[in-house]
1. Going by FRET efficiency 1/(1 + (r/R0)^6) of positions 16 and 192 (r between Cβ atoms, R0 = 35 Å, to 0.05), which of structures P, Q comes out largest?
2. Out of P, Q, which one gives 10.5 for mean count of other Cβ atoms within 10 Å over residues 56-63 as computed from the coordinates?
3. Compute relative contact order in percent (Cα under 8 Å, 6 or more apart) for each of P, Q and report the one that scores greatest.
4. If helix-only ellipticity at 222 nm (-39500 (n - 2.57) for each DSSP H run of 4 or more, over all residues; to 500) is computed to be -5000, which of P, Q is the source?
5. Mean count of other Cβ atoms within 10 Å over residues 152-159 was computed and gave 11.6; which structure, P, Q, did it come from?
6. From P, Q, which structure was distance in nm of label points 7 Å out along Cα→Cβ at positions 24 and 224 = 1.3 calculated on?
7. Using Kirkwood radius over Cα pairs in Å, single out the structure from P, Q with the greatest value.
8. Given a computed value of 0.55 for FRET efficiency 1/(1 + (r/R0)^6) of positions 48 and 200 (r between Cβ atoms, R0 = 30 Å, to 0.05), which structure among P, Q does it belong to?
Structure P
Amino acid sequence: MSKHTAIKTVLYTAGILLLLNVGLLFFVSNFNAGFIFLTVVAVALILYGCFFERLTKGVHVAIIAVSALPLGLMLFLALYGATPTAQYDEDVAIVLGAGIRGEQVTRLLAHRLDTAIEYHRKNPDAIIIVCGGQGPGEDIPEALAMERYLIAQGIPQDIIIKEDLSTSTYENLTFAQAILDEHFEGDYSSVVITSVFHLYRASALAREVGLDSARLGAPIDWYTVPVNYVREVAAVAKAWITAVR
């Protein structure tokens with residue numbers, strides 16, 4: 001097998017696997033922009049393979065250079081998410097929403113809540129605030145579904161506070177801060193709990209709204225790695241370029 005044939009095979013295989021991954025995600029996850037971004041990446045890989053031998057060396061170099069930017073950002077997000085700063089003595093744990101189906105939490109959200117449960121076992125005195133309003137395809141606010149999940153896992157209801165109006169990460173944190181400022185009536189320490197890929201942007205937004213929070217990342221299922229990181233790279237890039245939250 002020639003070098004060019006081997007490279008084309010890798011490109012075709014990667015593109016097809018990503019398309020299959022998108023198809024799988026339709027059955028196990030709520031639709032989001034990441035599905036579109038991942039489909040574009042998959043098609044781009046297949047087309048690159050189709051035209052690989054027709055492209056000049058300069059075009060190949062340009063493609064590699066452009067691809068290095070999002071890949072580098074993905075690596076940064078992964079490393080950031082893998083370095084928690086929680087001390088397990090914070091006054092409150094802020095758990096960010098991640099979508100529900102009907103009244104049931106998604107697996108992505110369940111992982112965040114399970115991480116909050118683990119945190120509670122190490123720091124049972126902390127208040128837990130669950131964040132998320134009601135969006136399309138959701139029969140109840142995310143915060144209510146999150147509260148129900150935590151209670152079912154043995155978390156006392158009296159330490160849970162619901163923030164059930166937000167529709168974005170920025171609103172999650174802004175509305176949570178308003179509730180916590182009123183609840184504590186003084187200084188308090190906090191930790192933000194969200195998925196590992198989301199931790200960088202969530203931490204940045206927490207600082208923006210005035211929360212000097214520690215961070216703690218929740219794991220994600222392996223088959224959601226591509227869609228979540230592709231989507232998050234796009235979200236971070238958009239925030240950097242346009243200052244849109």
Structure Q
Amino acid sequence: MKIDSYEAVQMDSNGWRIEDGVFRAFLFIGEKKALLVDTTNGPGNLKAAVESLTKLPIILVNTHADGDHIGCNGQFEETLMHPAEFAYYAIKSKEGDAIPKPILDGEIIDIGGRQFEIIFMPGHTCGSIVLLDRKSRILIGGDTILDHVFIFGQFRNLRAIISSLEHLKNEYWDAFDTIYASHFAPQIDKEFILKELACAKAHLEGKLEGVDPGPIPLEPPDFRPAKMYQMDGAAFFDY
């Protein structure tokens with residue numbers, strides 16, 4: 001369904017993905033409130049698009065503070081994020097953007113009939129999180145769980161990514177089946193985490209050869225000379 005500059009696609013009875021080209025937000029509508037996860041790259045009127053789908057009060061949470069996840073934060077008064085992300089948000093946000101409020105590992109966002117558990121997953125950024133819906137058995141992976149993960153530059157840490165993925169595998173493996181991804185294919189089977197983890201370890205150990213990734217849609221200004229380190233369908237962009 002086309003809404004303004006966005007394409008809204010219903011994923012389940014009360015969940016939507018809101019597409020903005022190569023960027024994606026998620027909206028979940030509960031009995032009492034609605035949860036919006038990330039705000040794409042902007043500059044469209046995301047709030048109006050969301051309000052056309054629900055009249056319930058909206059809770060905004062950012063998985064992390066990269067520009068393509070906070071682009072429409074200025075349309076909201078406040079946002080929830082891990083406090084380890086506050087410093088990066090101060091760098092990346094614009095005047096008038098939503099005021100960050102802390103949400104911690106293990107906290108629950110209850111929107112009425114649907115609950116989302118916060119899991120702290122540092123690595124892609126210092127304060128990255130994923131959200132777990134145990135009842136629906138889905139995980140919202142942000143930019144931590146993707147076919148291709150950016151791991152170069154300030155606030156990125158490959159060792160932390162490995163530790164976070166190990167923690168997810170060891171502590172939460174039986175709690176979900178499907179990952180909702182922020183870029184590329186909208187859904188990923190959880191078995192992909194094992195491939196991403198193996199690729200990350202191989203890259204850290206210097207076992208993978210970096211290759212030119214070719215054109216990147218809306219390439220970040222600091223991307224070059226990053227190369228792609230790939231194994232078994234998982235990849236990391238790194239210097």
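Each value in this text was obtained by applying a stated rule to the coordinates, not by laboratory testing. Since the model is a prediction, treat every value here as computed from it, not as a measurement. Cβ atoms are built from the backbone, for glycine too; each structure is taken alone.
1. Structure Q gives the largest value of FRET efficiency 1/(1 + (r/R0)^6) of positions 16 and 192 (r between Cβ atoms, R0 = 35 Å, to 0.05) among P, Q.
2. This value belongs to structure P.
3. Largest calculated value belongs to P.
4. Corresponding structure: Q.
5. That value comes from structure P.
6. Label of the originating structure: P.
7. P
8. This figure was derived from P.
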